[in-house]
Every structure is written in structure tokens, then in C-alpha cells.
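Peer 1: Next up: the structures, one after another.
Taken together, the values in this text are just the output of simple stated rules run on the coordinates, not laboratory data. All values reported here derive from a predicted model rather than from experimental measurement. Cβ atoms are built from the backbone, for glycine too; each structure is taken alone.
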Structure 1
Amino acid sequence: MKKKIIEVSTDTNIGGAGKCLITLLKNFDYEKFEVKVILPPNSLLKPEIEALGTEVIEVSGIADKSLDFKAIKELKRIFKTEKPDLVHTHASMSARIAARQAGAKVVYTRHSVFPQSKKLTTFPGKQINGMINNYYSDSIIAVAEAAKDNLTDTGVSEKKIRVILNGVDGLKPVSEDEKSLIRRRFGVNDGEKVVSIVARLEDIKGHDYFIEAAKMLTDEGVHAKFFIAGTGSYENHLKEKVKELGLDSTVIFTGFITDVDKLMSITDIQANASYGTEATSLALLEGMSIGVPAVVSDFGGNPGVIKDGENGFVVAKQNSAALKKGLETLLNDKELYEKMSVRSKEIFNTTFTSQIMTKNTEDLYLETIGNKKEIRR
């Protein structure tokens, strides 16, 4: 008999957690699982999920927030009606409470890594937080070792946590002719290298340090274009900084682009300069799938994706000089670059594919429900 799973997301936009949910839905073994998804009304995830043939149930009051006491009653009613074997929440405490009250097993995923407040890491906040999270979750997924540390630092039982690294569908390599067309579209000249950072334009994503590193490299005569892909509240600040540094023709803002894979196909090196929140960057994984090494900060889950000296460099966070040095090495050392490019693909294929993530998640579902014999090997 199929196990009935309800996935719950509170996202109204499509972020990293939403992309992971879509990846799971694409790859679940539907001979073993029947899956439905709960979303807030008008979520951008809805058409994406329905296009996969998955039923969506909309619930008011849960949009972009973890806890809403009014929503608990409606969620409990749905769970009582649907009778799922397991509810998997991607942030919603409301859904965890309702699922526990309805008698379903509960899995919760921590998708992010961020500095914890002292109130949650010391008595009595740590003990209270741990008690709540331990009670309202049968199993907890941490998408990076750093995410696991976040949880245990705030009182969550290590025994409840399973580290399941994010996975993505690998990008398709493009031909040299296609690359030429894409380079022309993005204004990349012959002989210019491409360095890209794909992240929300927020201060904690470290774009300031990326721009400063670009300035240093440009001043030293490096022929490269530096692309910033994404949107966010920090956009005007970053554009002003680029203008002040005279980098208008060197640092390019793409804005929001639906085909970021095209940019990735011409990217020589990725950068990730996060210092306030980062778990397992999906952009890094997508780049690795086609052999793009990266230079990343040592914050959060970055060191779990980029192995320093293997498929890129891990450098000190909030340090533009260190970021510049890593980028410079890869831009100038062709032999090292080729080795890291090959290693990037190897690490992706053995650790970060969508199939690996989905299998590990399915196994945890079955263990949590209590059907270990059905675990796929």
C-alpha cells in the first residue's frame, strides 16, 4: 500500500526551499508514495507543482510565516480528512502542531543556516526551544552539517536529525557555437573570462566583497566580466557602489533571469560570499554539474559543497582580498583550473544529484513511518 505524504510549504515565492520541494516531486517513487502539497494562496509554487500532476491544497494564514494559530485549526481539519502517514513541513510550525494533533508522523526540514541569538543557545531559551522542536518533529532534516549545528546549538536532539544534502538536476552542457551566442547576448568579449555570483541581492550575501574583489582584479589588468544575477533590497546600494568604483562596464547586473542556466554555461568561476545565511547553495551545485569551480566564503554550508583545493577555494568571509586571491588563482592557473573543473563534476555526481537527495528523503520517510523493509537500496 502506498504511503500518503503531505508536503507543506509556506513560501509565496520560489526560493531555495521551494526548488528543493519541486525537485523531490519530480523524483519521488510514486509506486510507493502518494503525495499532496499544501501552499498559501497565490504561491508562485502552485503552477510549477500542478504542472507535475501533484494536487495542491491552499490554506490561508500560512504565507511566509512559521506560526499562525488560526491556521492550525484548518490544517488539523485537512490532516484529519486526508489521513496522511507523514507530514513533511518546510518551515511551518503551524503544520507541525496540526499534524501532531491529527496523529501523523512529522518530518521538518531546516533549509537555512544563520547565526543564532544568545537567547536560543543559552538557558532557558535553549531548553525551551529544544523541547518544542523535539516534541513537534519525529525526524528533522538538516540540509548541511552547518544546519545540523544550528539545530543542536539551540537544544534540538542530535538523534532526531538526519543530514540530507540538497540535490539538483544537472545542467546540460552546451556546444561551443551555443556558448558563442550566449556570450554575445551577455556582452562578453573574446578572451574575457566570466565570474558569476547568483544570489539574492541582500547585504548578508556579501556582494560588496565580490564587487571589491572585481575592482582589485580589474585594476591588475584581469580581462573578465563579473556578473551579479538576482534581485533584492540591496540592489540600489550595489549599483551605486559599482558606479562609484568605475566598474559599469565590468560588473554586470542581470536582474531576475529565468534562464540562469545560460549564464552558468558561460561562467568560468562562481563566487559565493555569504556571511549571514547559507546552507547548500543550489547555484553552486548546478555549476558543479557542468564543471564550474567556485570560490566561496567559509560560512554556513559552503565548506560542505566546495572542498578547499579540490573543486575550488574556501576563503575567509567578509574578506574581499581573500576572495580576490582565490579568483585570481583560478583565472590564471589553467592546469589547476582544469583539475578543479573535473573534480567539480565528480563531486556533484557522487553527492549532489536530485536522485541521491530524493532517495535519502524517501528512506527517512519510511524509517519515520516505521517501514524500514521498504527502504530503496
Structure 2
Amino acid sequence: MARILFVVNSPDFFVSHRLPLGVAAVARGHEVHVATAAGAGAAMIADHGMRFHEIPLRRSSARPWEELLSVGALIRLYASLAPDLVHHVTIKPVLYGGMTSRLLRVPAVVHAVSGLGYVFLAKGLVASARRAGVRAAYRITFRHPNMRVIFQNEVDRAGFVDEKLVRPEHTVLIRGSGVDLGAFHPAAEPPGPFTVVFPGRILVDKGVRELVEASRMLKARGAGVRVVLVGPTDRGNPACIDEAELRGWVNEGLVEWLGERTDMPDQLRAAHVVCLPSYREGLSKALIEAAATGRPIVTTDAPGCRDVVRHDDNGLLVPVKDAPAIADALARLAGDPALRACMGGRGREIAAAEFSVEGVVEQTMSVYDDLIARSRRPR
């Protein structure tokens, strides 16, 4: 058995996206540790038999001394813990943890590139300079001799390979973090007005402004459409939409905002259609969950979104940043209950066939087993 360490930027993110991996590793007899910043999810991590380590890792910080504190904490943790395998998730853990792993010669390393994020979507000279620095850091990080980089969609993987950030033989494609098909099960459509649910953080690059504009267009047409935003603001993200702007939309009657919820299966089943017009995703967990609950989806023809939704099959794809197209797609589904039922059924079939959490866990455990075995071969 092995000592496995997960490094992520938030305990709540680990619980929502990686907890089944940790639970599976514990069940297989591994000693599992999770290092992340403080947060509510820490107690749940410990309750599932994993050891929690608090580290000063701030996702949104850019102050050099705070970044050095993060790196120093990782160096001390890796040196004292001596893990057999470390799994880094999201950009700072990948870069800081990856360099630490090379420095201290951690035997096996997994990096999860779960999406390109704000750094790769932002515009301007400063953003371009930051991207160049991140690319250089990736090239250094992805030179560990016993490593795999997990990508969630083929476009991201091809991009990293084409830019020579990582060698193709060091990459693995595992499509998303999986969905619990028991929790996210279908149900009959709810009564009442036609309801569109947006499941995600209230960020510019999730397409929130385009959805709000689409709602304005639909109201101007006299369509009885209710748009509900289910998700938190994220002040640590530069793309966060100011809460005053959000409250203005609510006061104008364009949207309702429920904030962050822990009952997402019920929230999705309360929808007639799920809409996430994101500019880009790694592979959207929210869309997989929507498909599993049997809801038709409107999303963008963008990486990480079109990997879940097939146009005119389990939903409708629209161009990125195109509010009129969003409005037209929602209007089409609002007027066709039979089409919604057909698309919802196909979504459930696709989620069960391609995105079960059990499948993701097995694929990831296979990566762990291979790397650990390699690290223990005689040299």
C-alpha cells in the first residue's frame, strides 16, 4: 500500500470534485492525506478516514511573500510526510507542488489540469505576460520522470502537447470528475412557469451576463421564462461579477439568485432546462449532473461543454458570448415539451454510459497503480 497526498486549493472543492477518489484510495488500504487551505470541507475529509493538513494556499493571492509561504509550507509537508504519490489539482497546487515534488524527488506525481481558467481566458498585455510565465512554469513542472498529467478534454490536452508543455506519453484523458447517478436521478418536470436553472459560480466567463441579456430579450418577447441562478459569487476570482450588479438584475426581475446550495440534485430537478453558457470548461461537472437528472441543456459550443452536450441530441449548443442565440434556444425548448423529454432522456443515457463517478475513480486508480508500480521497480 502507499501513502497518497492530495494537494488542492480548497477543502470544499476537494469534497465536491475529488472526495470519491480519496474514499476509494482509503478503501484500497492506502494512507490518504489532503493538504489545502482551511474551510468547511475539512471536517468531512477527516470523517472519511483521510488526514487533513492545513496549508496557507490562497487561490486568489498574487503577493510574492504569500506565494513563498505557500511553497515553504509544501516543502516542509512533503519532506516530513514522504508521500509515495502526490495528486495536485488546479493551477497553484500543480505548479508549486510540482516543483516541490521535483526538488524533493517524490516517487510518483499526478497533475490534474481541470481547465485553463482565468489565466488563459483574460485579455490584455498583463494577462499575456502572465500566461507566458505560467507556460514556462508548466514546462518545468511537467518534467518529473514518473508523472502523468490528467486532462478532461482532448482540446486542452492537444494544446499542451502542441505547445510542448508536456510530452504526449505523459498525458491521460479522464473526462471529468464523474457524477453520482443515484443522487442525480431524473424526475418528472415541475409544475409552474418554464424555469431555467444556471448552476455555477457567478463569473463573467461562465456566461452569466449573456444569460441575463437573453432573459431580458425573452421578457421583451412576452415569454414567461423564469431564470434562476444557483451558485455563489467568487470574490477570489478576477472574473467575479460584483454583487451590486447581481442584485440589480434581481431587482429588475431578470433573474432570481439562490446563492450556493447543497441540494443541487433537487435544484436541477426543479428546472425545465439547465443553461450554462460558459466560455470554456475543463469538463463541466454541472452539465454532467444536469444530464444525469434528465434535463435538456443549453450550453456553448466550447471545449468542456460540447464534450457533454451533443447538439439536437441531449441539448442545444450556441456560440460563445451570443445572448440572442441563448434566447432563441431557450424559447425553442420552452415551446416543445416533447423535445425536452427526448433530450432529457438522452442526457441520462449519456451520463450513465460515459460519466459515472465509478468509471472516473477506476481510471484514476489505474493511473495511481501504474505510477506506484513504476516507482518501486529496481533501478
Structure 3
Amino acid sequence: MYIQRTIEHLLPGILATFPCLAVTGPRQSGKSTLLRHALPEYRYVTLDDPTALEQAHSDPVYFLDSLGERCIIDEIQLAPGILSYVKMRVDADRSRNGRFVFTGSQQFGMIRNLGDSLAGRIALLDLLPFAASEMQQTTSINGGLEHFTASCLTGAYPQLAVNPEIDRRLWYSSYIQTYLERDIRSLYDIGSLREFHRFMQLLSIRCTQMLNMSSFATDLGVSVTTIKRWLSVLEAGRIIFLLPPHFNNLGKRITKMPKVYFLDTGLACHLAGIRDREQLLEGPMAGALFENYCLQETVKSFANRGEQPLLSYLRTNNGLEVDLIIEGADLRPLPVEIKLSRTPSAAMASSLIRYTSLFAKADPEDGFLLCLADGNRQLCRGVTAIGVEEYFQMLQKRLDD
């Protein structure tokens, strides 16, 4: 069962413009499936195949010759040496576009290698696990609450979403083991795998919180340098997203630490030990996981249109907090407060009202209180309560305009 990916509509334009395209993203996000479905006329080879990998290393010229005029090379990070030969072929005829398509799950060194070898010759796309609109193709669920619950308890990785019979706990356990031993340890000396796994568990429990690296270092008995290295690995691997603080002329009054979010709430719930609907909706992490869900879907909305998200959060020393600030092409900030509630009230919008007053010079747009209510409802001047589905539609429209 193939699920249409939102990012697919970008492929024809990119392949008509650039000689090369690289599709990156976490392991099992559907990169190979997407490209083999969307580009059936391309010759496909995966460097997971030991024979193909050996040939790419020992005789890269013959390897590229064997792939014909247009090809997809999967897991390109396993043979970065062939990129210099790709560059020579591209430079020999710059008028031919759409010749080489690469995929890779290990972003750690891949982007650097692609940038060094093919600068100006390659476009990059980031394929994340299913967004809400893609998940909707796999099930008949409706409403923000059900989408949130499915994302947390099923997960958004394609294999989990399209095969409800899969043992979710076993799948995620195997996924983490593969990720730790194959993707990370093969590239980095991260030290103890057990301590790194504990670090991932602590991150899941503290998702949406400000990232205090000293606290993590103390809890795990490792150095702050080690924590920084582990964070960079998880961020590059598209497991987590670090939401930066909002900066402006308030200077020292604004918190400088980023907040941490998972790009799949299903993985976060697995690591945190949340197994059922009651634990999810009535447990102490309910509000944090809903905020994580809304943020991850916002990031996916940008990635699925080939754009880098301009996102931040605000927290000042005098108690003003805004969960999410979205900046568009016109640079007018859109403040969003996220509440796990079906009955939004004007009291919940107090931070948005304060933000609009304090940052009047930035000319912010009217704020949104993102919640589980259905539809849109004006709460007070300058603030609208918006449901999850309506919020996603609003994001799509903003990005498409």
C-alpha cells in the first residue's frame, strides 16, 4: 500500500532545475519507497547491497557507467568517494538536469560531503515520518484528538502507520537498536550505548522543556561536552528538533536555551514508557506530548514544501511565555500558544495578549490558541482559538501562497 507523500509534488520541478537531488531523513521514513514510486524510469541501486558497495569503492567509473542516464543511489553515505566522479560527469554537461538522485539516512557526514562535492549542483529535501495529512490516508480517524492519539500510540513511521498488526513496542525497540549500533556507532565514538539510550529516555521525559545540558550531564554522570555531542547526533539524524529561543532587543531578559522536541511522538512515547490511551491523555506528560505533536507537525509542514522552518519560542524573566513563534517571508511573527483543551477560554490567551503589547514594534499577526476544539473561534481581540485540523490547513495555505 503506497501512501502519497506531500513532498512528491516538488520532484519534477527540482529534477528539471538541478543535475542532482538528495533526499535525506531518518531511517525508515520512506525515502526509497517514495523515489521508486515517483521515478520508475530511474535505475535504482542500494549500497546496502554488498556487491554494489564493493563495486562503488573498487571501480566507481564502471559503477556509474552501469547505472545509465538517470539513477537513484540509495545510502550514498556508504560510498562518499563516488561523489567526485559524479561531479566530473555533471560538469562535463551542465545542461542535463535530473541525472542523479541520492538518498541517505545518516545525515551526520552526508550533507557535508554533498556540499563539498556538489555545491551549486544539488538540491536537498528532507523526508520525515508521515505528517497528519499523510496519516489520514491510512485510517478513517477524524478530529484533532484522534490524530494526536494515533500519532502517539501508533507512530508516524510508514511501516507502523500502514500495518496496524505490527508489534509497536518490538518495532521501536528494534529501530532504536539499529539506529544506535548501525547509524551512530559506525560513525562516532559515542561511548556507552547504554548511557546514550538512557539519555534518549531522559530527553523523551523532558520533551518541550528547555534544554539544560548541565542537568543532563549531572543526571547521567557524563561531561557537558558528551551531552553536546549526543544532541548533535540526534539532531542531525532527525530524531529530535531543537526549537531556538526568540531574540530581539529585549536582550538579557529573554531565555537563551533551546527547547527539545521529538520529530515522532510515537518514539517519544515508546522511550517514556507510555503504552495506552489512558496513560497518554491522563498522565503527567499529556500536555507536553500535545505540544510536541503540534511542533513536529509544524516542522513537517515546512519540510514537505522544501523549506527551512523559521520557528522559535519566547520566555522572559518576568514570566512571559509563548510556545511557538512562526516567521514568514514578510518576517511578521505569528505567535501560537498550545493548550491540551477542548474548551479554550480568554484566560488561556493572556500570554498572547502580553506578547502583542510588548512586541508591538514587530507588528505581529493576530495570535492563535492551538487546542483540541473544533473549528475557529475568536476569544478576544487579536486572539483566535484554532483546532488542530484547521491549524494544519492554515499552515498549508500560508506555505502555498
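Peer 1: On distance in nm of label points 7 Å out along Cα→Cβ at positions 281 and 369, which of the structures labelled 1, 2, 3 is highest? Could the numbers behind the result be given before it?
Peer 2: Numbers: 1: 3.7; 2: 3.0; 3: 2.1.
Greatest value across 1, 2, 3: structure 1.
Peer 1: Given a value of 1.00 for Cα Rg over 2.2 N^0.38 Å, for residues 161-360 alone, point me to the structure among 1, 2, 3 it was derived from.
Peer 2: This value belongs to structure 2.
Peer 1: Can you tell which of 1, 2, 3 yields 19.8 when mean count of other Cβ atoms within 10 Å over residues 1-8 is derived from it? Don't jump to the answer; show the numbers that get you there.
Peer 2: Working: 1: 19.8; 2: 22.5; 3: 16.4.
Comparing all candidates, it corresponds to 1.
Peer 1: Just checking, which of 1, 2, 3 has the largest value of volume of the Cα convex hull per residue in Å³?
Peer 2: Answer by largest value of volume of the Cα convex hull per residue in Å³: 3.
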